[in-house]
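Structures incoming, each one as structure tokens.
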Structure 1
Amino acid sequence: MVKRPKPGLRHLGIPPSGPFDTESFRILETLLRQSNATDFEAIELANASVELEFPTLGTVAIVGAPVSVQSDLPDAITNARFPVTTGSSVKIIAGTSGLRTYVAFAPVSLRATRLSRVPGSVALHAIRVIPGPQFSHGTWPLEPLTVSPIQDRVGIRYQPVDTWEHQLELPSEPAVFGAIQVTPNGTPIILGPDGPTIGGYPKPYVVCRADLPKLAHLRTGQTVPLEMIQLETARIANIESGQQMDKFISELEIALTGDCQA
């Protein structure tokens, strides 16, 4: 289960955690009218299948990487919300694009609604990065990274990059979600929302905040292009990304006007 991130505790060694894909989670909150509920939580499925049973009336929302939904409920589909009846069940089968899907239940009766589009975080584009604290400590030529089978919410490990091998020995220093650490044999690791708060590996790059949700959907064997941008460009991208998301949420809230709650 995941809840909203809890920032501000890194000095105590506690990462922010929260959903890997914050965009999908925010849409999920909006669909279930839970944007002001501090205790709202959801199931984060990472290329996993599950069957859920519901003991009471309510509404279910599924948002994120497209999945197959099997149920006797007529409106049960992915990237949507739909009412469930007492004793009903929903089987969710992992898809082949994207990686993480979020599922949540609210004990209110809301009409079925389908999203107009799949969350933008699911689509693969180049991951934008900015120079990290050790960018000038070595040679780190940008080239596409290939996701290894080893990944979780702590971090995503990639296949070694020969040109990134190094012999740097550094004292541990603060690390953030999206930092790209490199082991001595040239293996890049992009830290996730449950990643360590400190680390001693060099960090030549940091993923632009606007692109962090994309990391949630990288699959084993997938090749990821990297694009270098400067800090000011990253700041503008963050603002624009936030504005686009706010606009989508506002449009969704308007579309949901008139919901019937029990």
Structure 2
Amino acid sequence: MTTPARMLRDAIEAFHGVCYFSAEHRRPYVEERGLHPWAAYFAQRAAPMGRVGPETVAAVFYFFSPDLVARSIPSVWELVTPEEAVRLRLEATRELFGRLFAEPPDGIDEAVDLAGRAVEALEPSGRPLAAAHAAVSRVDDRLTELWRLLSVLREARGDGHVATLVSEGVGPVEALLLSAGHTEFPVEEFRKRRGWSEEAWNAGRDRAVARGWLQPDGARTEEGERFRTELEEATDRTMSWMLDAVGPAGVVRLAELVQPLSTRVVSSGALGWARG
């Protein structure tokens, strides 16, 4: 079942996520400062929280191996401060959208209004990433401001998903294994992209098998499929404040307005350089 909250999640993904992959976002980190792309990712996403250490980043990002995080955090803060990272991210986003959208997209003011009302209703308690990103100052460019607001909503859902996983005793590796097959990445690619060793990955798989979510060969069981559906439904419930703020119809409308923007991002090839 596709719910309004999940419709918005899917509509946001490319429009928001391009900040980790575009040439405009790559340049100030990888080309000008010589950072590894993963360091650029961690710096961008963690920067609104300030000069945090690897333990905090691994905890709130959840799905990444602490070893992978520690290769970038805190050393990245010596090359780009959190304040600089926030500024560079917004500047690169504005530059990218200036290239992709010759004219303001239809419905941009309505989208900003809906997203802004949702963000204003955010209850920050227990949502560390969303709270940090919500504290980033507004920008005067409408497309970039929409991107900033949607980033808050995306991180809020992520915070809620992590809280759901923790409450159910689902570790990072088990969560990734339950998601494998529902994304474009195969299981082994999931492991590599999140930095988990084979030993840690196999241990997580054994735990998932013991709980009846996976078969010994790694295939999900019926119980695993049912449990994954329950996790998504529970994550939807963590977004009830957003639904209350603009109503289910408002969330669906926001998704409808954002989807063409994500489609344009995908068709532009701006996501391509980091997807290999």
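Only the coordinates and a few stated rules stand behind these numbers; no lab work does. All values derive from a computational prediction rather than experimental measurement. Cβ atoms are built from the backbone, for glycine too; each structure is taken alone.
So the values come out like this:
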| item | result |
| --- | --- |
| At a computed 1.0 (distance in nm of label points 7 Å out along Cα→Cβ at positions 173 and 205), which of 1, 2 | 2 |
| log10 I(q)/I(0) by the Debye sum over Cα atoms at q = 0.11, 0.12, 0.14, 0.17 Å⁻¹ derived as -0.64, -0.74, -0.96, -1.29 - corresponding label from 1, 2 | 1 |
| For 30 (relative contact order in percent (Cα under 8 Å, 6 or more apart), calculated) the corresponding structure among 1, 2 | 2 |
| Comparison of 1, 2 by mean count of other Cβ atoms within 10 Å over residues 149-156 - largest value held by | 2 |
| Read-out FRET efficiency 1/(1 + (r/R0)^6) of positions 69 and 109 (r between Cβ atoms, R0 = 25 Å, to 0.05), computed value 0.05, structure in 1, 2 | 2 |
| Structure responsible for -4500, with helix-only ellipticity at 222 nm (-39500 (n - 2.57) for each DSSP H run of 4 or more, over all residues; to 500) calculated and labels 1, 2 on offer | 1 |
| With distance in nm of label points 7 Å out along Cα→Cβ at positions 93 and 117 derived as 2.1, matching label from 1, 2 | 2 |
